[in-house]
Structure I
Amino acid sequence: MGEEEVDIDEEEIRITSPYEQKDVLTSGNIEMDKKMGGGIPAGSLTIIEGPNDCGKSVVTQQILWGGLQQGFTITSYTTENTIKSLLKQMDSLALDISEYFLLGYLKIFPFSLKGTEGVAEIPYLKYIVDDMERKQDDIVIIDSLTVFVSRASENDILDFFSSCKNLCDHGKTILITVHDYAFGKEMLTRIRSICDAHLSIRLEEAGDKLIKIMEVAKIRGAQRSTGNIISFDVEPGFGLRIIPIGRAKA
């Protein structure tokens, strides 16, 4: 008795299993990953800096989504969103992470410092480091660090980044966004030297609109040479769209 043949339409099958490669954190955006030399090596400390509304959060959300697709577990500390608003925002960018959150692969910890303006001695940076040490997740994202460093001494800030680097040396991958006005020039130079990767985002005028420009200043240990400049825009319902430099400046 012969086996019954079954016709399978491959177009109707969608495999959503995570990527096998986990030594590099990718964004899930092919063009962005190319510019970053293949992605951010696991175990790296990354700083993403730029002015207000330049796209720092969107870039980290794209990387967060890519990491979840790879099978990483992620802790996200946010001063920019609540849990609900972060899930909603990412869904609006076609980066639905709700199932990962419900299944525990993603943990979101919103921070609100309202009402603590007069309590400058609270060691927020130390609390964050201690909490990261207790977490078992592969990746930690802090978006944004600005409100914490504005109340901290230079020594506390350097100790924080050194502690983060130590956690990365022991296997964690940490990404931190910060506004470019948060540090003085000398302090920023020292922080950049501690970090393994440095992404700088700015806004540039292109005709009658502003284009987001990300400079891949450094990614230590990248699999391939990194591209210097990425221009992008954010489209509701689509997400982060890479724009060729020539078209962006046209």
Structure II
Amino acid sequence: MTAADPAGNVTLLVESPVPPSDYRTAAGRLLALPELCGEQVGFLTAPRMGGEVRLEMMGGEFCGNAARCAGLWQARKRGRDGAVAVEMSGCSRLLTVETGGGEAWADMPLPHFAENVRLGGADFTAVCFEGIVHLVGDLPPLSPETVARLLPEAAARFHLPAAGVMFLHGGQMIPAVYVRGTDTLVWERSCASGSTAAAWRDAQSAPDGLRRLALRQPGGVIRTETVCEGGRVRSIRIGGPVTLGAAQLLSIE
């Protein structure tokens, strides 16, 4: 197991083979170890779409930060930086992760659609990706009890394995993410797919060209680069520093 830290969103990468039926149990045991400081767990598996590495998240969800971690892990394994083709649960296409200088940048999938919703007594833009929906709102964080109610409701409403909420307030983004498969809710220190959702929403009225954001989150900053052309968002990539710990051998039986 290797712990990876992209802006505080500590991702535990499991290298040993684990049957998918045991993902939930294994992830729960790893997240329960306080010394690991993990927020999420991904399982490295054999690629099946022509990528160099594949990562299955604990609940089958999509996670941009985890994709960045997997890309950097693979670059370290092969002994050189550069572009890494990453396969990711909750995403049906290859993701290109550029590594170098201790940073990892991922070309992110664009949302399938977005709509305005009212949940938990507040207004949000629901930005729906293939494997997760993010509620983006310009307001202070709602109470933990309210968030614990609205995120499972959002995941069920959009028939997706995970749902997040991104509170944009006071120059900061506060993320929380719920995963249906493991029934876990984490107030994350950073969220890459949530950053993508915020960048996409921000760019809806932007002129053509390159638009950059630095989204300050509890664990650090995630930077976004959005290309707009013809009045539409054409691409978004996210990045910043990622640190990889040494591989550890753990017994969680």
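A few notes on this one:
- At a computed -9500 (helix-only ellipticity at 222 nm (-39500 (n - 2.57) for each DSSP H run of 4 or more, over all residues; to 500)), which of I, II: I
- Label whose coordinates, when Rg/Rh (Cα atoms, Kirkwood Rh), for residues 189-236 alone is calculated, return 1.08 (choices I, II): I
- Which of I, II leads on relative contact order in percent (Cα under 8 Å, 6 or more apart), largest value: I
- Calculated for structures I, II, distance in nm of label points 7 Å out along Cα→Cβ at positions 61 and 85 is largest in II.
- For 4.1 (distance in nm of label points 7 Å out along Cα→Cβ at positions 29 and 101, calculated) the corresponding structure among I, II: II
- Which of I, II yields 1.00 [FRET efficiency 1/(1 + (r/R0)^6) of positions 77 and 125 (r between Cβ atoms, R0 = 25 Å, to 0.05), calculated]: I
- Source structure of the calculated read-out (log10 I(q)/I(0) by the Debye sum over Cα atoms at q = 0.08, 0.13, 0.17 Å⁻¹, -0.27, -0.75, -1.33) within I, II: II.
Taken together, the values in this text are just the output of simple stated rules run on the coordinates, not laboratory data. Because the structure is a prediction, the values reported are computed rather than measured. Cβ atoms are built from the backbone, for glycine too; each structure is taken alone.
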